[in-house]
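Participant: Pasting the structures here.
Please treat every number below as a calculation from the coordinates, not as lab data. Bear in mind that the values here come from a model prediction, so they are computed numbers and not experimental data. Cβ atoms are built from the backbone, for glycine too; each structure is taken alone.
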Structure P
């Protein structure tokens with residue numbers, strides 16, 4: 001990382017703010033992007049810290065805030081190392097710009113990659129402020145110390161505020177490798193720091209994607225072909241154009257890039273309500289294309305056949321055939337799961353104004369640079385000339401990585417020559433979005449006479465995300481099975497196989513991604529094996545981790561086992577015999593996004609009726625930046641995990657999504673919320689993923705709890721799908 005002293009003139013040009021005081025930039029590595037490769041080349045964009053002459057401190061966050069608290073966590077690392085007073089800090093969202101580094105927000109990687117650069121930026125600013133004070137007092141810098149927005153001279157007791165020192169600090173040399181604090185010296189890192197925008201959120205002052213207003217703004221509503229690959233045959237616009245306030249009906253062709261529009265018809269009006277109502281009056285005929293027969297019930301059955309029969313080899317070690325031949329018992333099970341819709345509370349929305357020499361965008365997006373690239377292609381302009389303002393996102397979960405809804409707004413604006421706000425309805429978002437993979441897994445394991453696992457066969461089949469970029473990819477790739485191949489059980493006799501699974505809809509990242517179904521199969525099957533071996537699940541899992549002999553997996557095994565132990569202790573697992581009849585506790589632990597999450601779920605159940613009473617969630621994600629934010633993330637993971645375990649599934653019939661809104665895609669309600677206790681493991685390790693790892697362990701822990709309470713075993717997600 002490189003820290004730079006930015007001239008005020010350059011800062012004014014790049015930020016649009018009047019600059020005074022100390023302005024420094026932070027160079028961040030290419031590896032700071034969400035989905036990184038470790039050996040990518042370095043480059044040097046700048047993220048700005050602006051200490052004003054009045055002492056107010058502006059910190060910029062280049063990652064998207066979507067409720068996960070990243071715009072508090074990352075700036076707090078700067079403020080901590082800088083010895084800044086958090087009450088003097090204002091956080092601003094960075095627009096799409098290379099100076100902020102890679103801005104894709106996802107993969108639970110924002111803190112992983114930005115923690116160190118942000119700390120170093122704050123430490124450099126502090127050293128420059130101390131140097132400025134020392135120069136003003138004509139004393140050695142070693143006699144001065146920074147604390148809570150002031151620099152003090154130890155011998156004389158003199159002090160100068162950061163505001164008084166800002167301009168002088170801007171003239172000091174920038175340290176190349178500023179020393180960082182010890183953990184014991186942290187003011188904010190690792191503490192429960194309130195969100196910087198908490199008050200704004202409560203009173204409704206935060207600007208979301210649907211909140212942007214411009215002079216002359218017009219509103220658009222859109223509908224798409226309900227089947228992937230279909231196209232428009234004809235449209236009768238008469239009814240829509242007859243509605244008062246409707247300006248035009250615009251046909252939007254398919255844009256053949258991964259995040260481009262699949263093609264649709266939009267109504268433009270004076271307000272959103274009119275546009276949405278007029279849209280219903282269009283008479284559209286679609287050519288549904290080759291996916292018109294897609295039926296998820298039949299497709300899941302086919303996936304099961306694909307994994308219950310020999311498939312393509314992915315990885316093999318040891319002698320699995322010998323382990324099975326010599327086994328006391330071989331046990332097998334098949335696990336399945338359906339498509340999921342992201343369904344953020346704020347559907348897709350953006351404002352775009354395409355002018356002759358300018359294009360400006362306001363969008364709730366996880367990937368502002370992707371917007372620049374897609375619109376650059378569509379408008380035949382340099383992506384850097386596309387101005388993208390990132391608004392607060394009312395949920396995203398991976399859906400707002402894709403910018404089809406922005407490209408469509410650009411197409412309408414270009415045609416009409418006015419700023420356009422395009423808002424997808426809930427139904428449109430649910431029926432023509434991107435979906436978590438439908439999936440099937442088949443596992444077979446051998447047990448010896450002592451109940452130890454001696455061999456493991458794992459087959460998987462699901463339409464992979466890679467199919468979005470290359471339709472010729474019709475099954476998972478070997479890399480998609482890395483989490484299976486490297487699972488920290490470390491079994492010596494192991495084989496993984498890949499079954500066919502052609503995509504018939506758009507597959508996209510969904511919070512926790514493949515960890516959802518891998519976590520479900522591993523932890524549920526381990527619980528089933530424990531029952532077969534006549535052992536309690538905690539003891540069985542502990543022995544599995546202890547038996548790991550693969551050197552590279554020893555830390556994973558040890559930390560997984562520790563998280564599981566904490567969950568068991570905190571949940572009352574060892575006293576579970578005292579539970580009332582019809583109650584049970586289930587355990588699960590999963591390693592994903594370099595973090596370890598264990599859950600103990602206590603339920604009351606007769607098998608079909610399930611009431612979740614308590615969840616103890618344990619997270620080991622290295623150094624936590626903000627305990628309040630981390631707790632909220634884990635609580636949110638329980639909510640999402642509970643929904644996908646019990647009720648949410650997208651059903652396709654005749655090629656199209658049957659679900660349309662929350663009445664037949666029922667996400668969890670607040671009345672269903674159990675008691676959630678979050679336990680954060682103190683760690684000396686660097687930060688690892690936090691936003692996504694908590695989702696995966698819930699469903700298997702719940703399945704195992706229901707079995708403990710009632711003897712009924714669920715192997716399909718969701719447990720109780722709604723008939724649609």
Structure Q
């Protein structure tokens with residue numbers, strides 16, 4: 001009963017989604033959005049007509065005016081700075097707009113241009129001091145705050161009466177302040193356009209990436225060739241320009257230059273920035289966060305004002321919100337990765353049947369022997385991690401190495417070797433096509449093609465994203481093994497969509513269906529996923545009917561068959577359902593059957609642990625990775641089976657001296673060539689009953 005409950009709990013409660021959701025960057029915006037909804041609901045219940053069209057339009061105008069300033073503040077915070085002078089700049093640019101309009105009598109377009117230029121010049125002062133002279137942003141902008149405020153006070157003493165006495169009659173000016181387009185305030189339309197551009201700028205354009213990189217690590221950005229000083233200076237210039245735009249709309253709406261304009265605005269904008277989730281440490285932020293933070297702060301201020309709260313209460317509330325948001329920002333930034341790491345790894349229940357007997361003298365198809373003891377060794381100590389091996393029609397032997405090279409050994413003794421091609425990453429499965437192009441699965445990179453002359457090309461590194469996945473699974477993380485059909489379809493396995501090449505043992509710890517099989521069409525260049533939810537799919541082999549593939553599920557200890565064509569198209573059936581170990585690569589044999597590498601043997605302790613997800617989770621948290629329960633990889637094994645799943649032969653190396661770990665094998669001209677990702681050699685075993693002229697791809701394509 002208890003085991004049934006555990007099975008159901010881990011089958012229907014997708015707790016791994018929690019880690020995936022928390023790992024998404026948009027979750028940082030989700031909390032401020034939730035706060036915004038709570039504030040909006042509270043105010044709608046406390047204030048009559050809070051959600052009326054007139055109230056919403058007025059709120060939108062104020063929000064967008066402050067929103068422009070918040071966008072500028074967000075930009076300088078993301079680049080790693082701060083701007084305390086925005087309130088004084090707002091006041092000065094507001095004065096500039098009204099002075100040029102009311103006193104100088106300039107036309108509205110020229111007034112707008114002059115106001116923006118004024119804001120850019122004020123921002124440039126901060127930019128030069130902070131970006132080029134490398135002064136501290138906090139103290140620098142605090143000083144310019146005082147200077148700009150003093151200049152504003154002197155100017156309004158001289159010109160405030162002239163501005164107040166003027167009554168300009170410009171329809172375009174009225175449109176700027178109070179106009180609408182289809183009921184939407186003009187300021188909101190411009191803000192939406194600027195916000196969209198800002199989002200594209202930060203997420204899709206190289207200068208935006210530079211801004212984020214500088215905020216994350218100024219030294220690293222400089223070492224990468226980014227123009228750090230210029231970029232920082234331009235961010236402050238942009239902040240001044242955006243502040244001027246907000247002041248322009250404010251001036252058109254109210255037409256005042258009172259002495260309290262902009263006072264405390266820097267606190268309001270900074271609170272909106274931090275409350276929206278833009279980290280004060282720099283390097284992280286978005287336009288959406290700035291918008292959400294602005295709306296929260298403005299709703300709180302307007303709500304308290306409507307409820308007749310005193311001005312001091314507003315400032316105390318804002319200060320309290322800023323302090324709380326800063327604490328949350330610092331603590332969340334410090335602990336986010338730790339929290340995600342605790343909940344992201346999520347083992348599930350896996351029940352395997354009792355393994356078949358392998359003991360010597362016990363009989364059965366898996367009875368242990370020592371046939372591989374006489375394996376001869378190729379490239380001993382000269383190659384590392386040859387996960388897969390393959391031979392061409394000219395008897396040349398190819399294998400990958402952990403250094404990202406494809407090594408070629410020359411017949412007949414395979415003593416002479418060379419680097420055939422350098423790709424990078426970890427080369428895994430390999431297969432030749434009709435034109436002798438070598439396709440290689442590269443862990444962490446995707447599917448690559450090597451021409452006969454050694455030229456390397458990327459075939460694909462992405463596939464279609466699944467609709468129900470939390471994380472974007474379109475990029476390939478761990479392309480593993482492959483085979484190619486007569487028509488040019490490349491079927492390859494991706495062992496896991498959740499973990500990288502160096503993290504694959506964690507996927508084994510989870511035992512979830514994180515893997516998939518993908519098809520790349522060499523004729524069209526298109527890639528799509530054909531099977532999902534597989535437990536570490538590994539070996540791929542096109543079946544003799546040309547309409548299906550055989551594939552291994554490593555953690556499921558099984559071999560399955562998938563029909564990609566013919567009357568059974570789309571069907572999946574189990575060929576072998578209970579192996580004594582964990583299957584890896586599958587390849588053709590000369591007699592029409594199949595070879596299967598068994599990379600590690602099962603053990604009673606590990607089989608029991610598969611049924612105990614909570615135990616495996618504790619093991620992952622408390623025990624170093626090299627001390628986890630793991631398959632016995634010291635005993636190599638290769639089996640031959642037919643399409644009905646019957647085991648015909650088995651080959652063992654009991655002492656693990658010559659080839660302790662076997663991840664792949666190829667039959668070629670009477671010999672069996674063995675690869676192993678943890679080995680520093682390639683094995684060569686002479687088969688007693690084999691076709692001495694067998695070449696796998698020539699046989700498949702009718703050339704033998």
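Participant: If semi-axes √(5λ) of the Cα gyration tensor in Å is calculated from each of P, Q, which structure is the one that comes out at 67, 27, 22?
Facilitator: It was calculated from structure Q.
Participant: From which structure (P, Q) was helix-only ellipticity at 222 nm (-39500 (n - 2.57) for each DSSP H run of 4 or more, over all residues; to 500) calculated, if the value obtained is -9000?
Facilitator: Structure P accounts for this read-out.
Participant: If you work out distance in nm of label points 7 Å out along Cα→Cβ at positions 243 and 667 for P, Q, which one comes out largest?
Facilitator: Between P, Q, the highest calculated value is found for Q.
Participant: When semi-axes √(5λ) of the Cα gyration tensor in Å, for residues 299-546 alone is computed for each of P, Q, which one produces 51, 24, 19?
Facilitator: Answer by label: Q.
Participant: Then there's this: Ranked by FRET efficiency 1/(1 + (r/R0)^6) of positions 363 and 691 (r between Cβ atoms, R0 = 30 Å, to 0.05), which of P, Q sits at the highest value?
Facilitator: Of structures P, Q, the maximum of FRET efficiency 1/(1 + (r/R0)^6) of positions 363 and 691 (r between Cβ atoms, R0 = 30 Å, to 0.05) occurs in P.
Participant: Can you spot which of P, Q the value 0.10 was calculated from, given it is FRET efficiency 1/(1 + (r/R0)^6) of positions 75 and 683 (r between Cβ atoms, R0 = 41 Å, to 0.05)?
Facilitator: Only one of P, Q returns 0.10 for FRET efficiency 1/(1 + (r/R0)^6) of positions 75 and 683 (r between Cβ atoms, R0 = 41 Å, to 0.05), namely Q.
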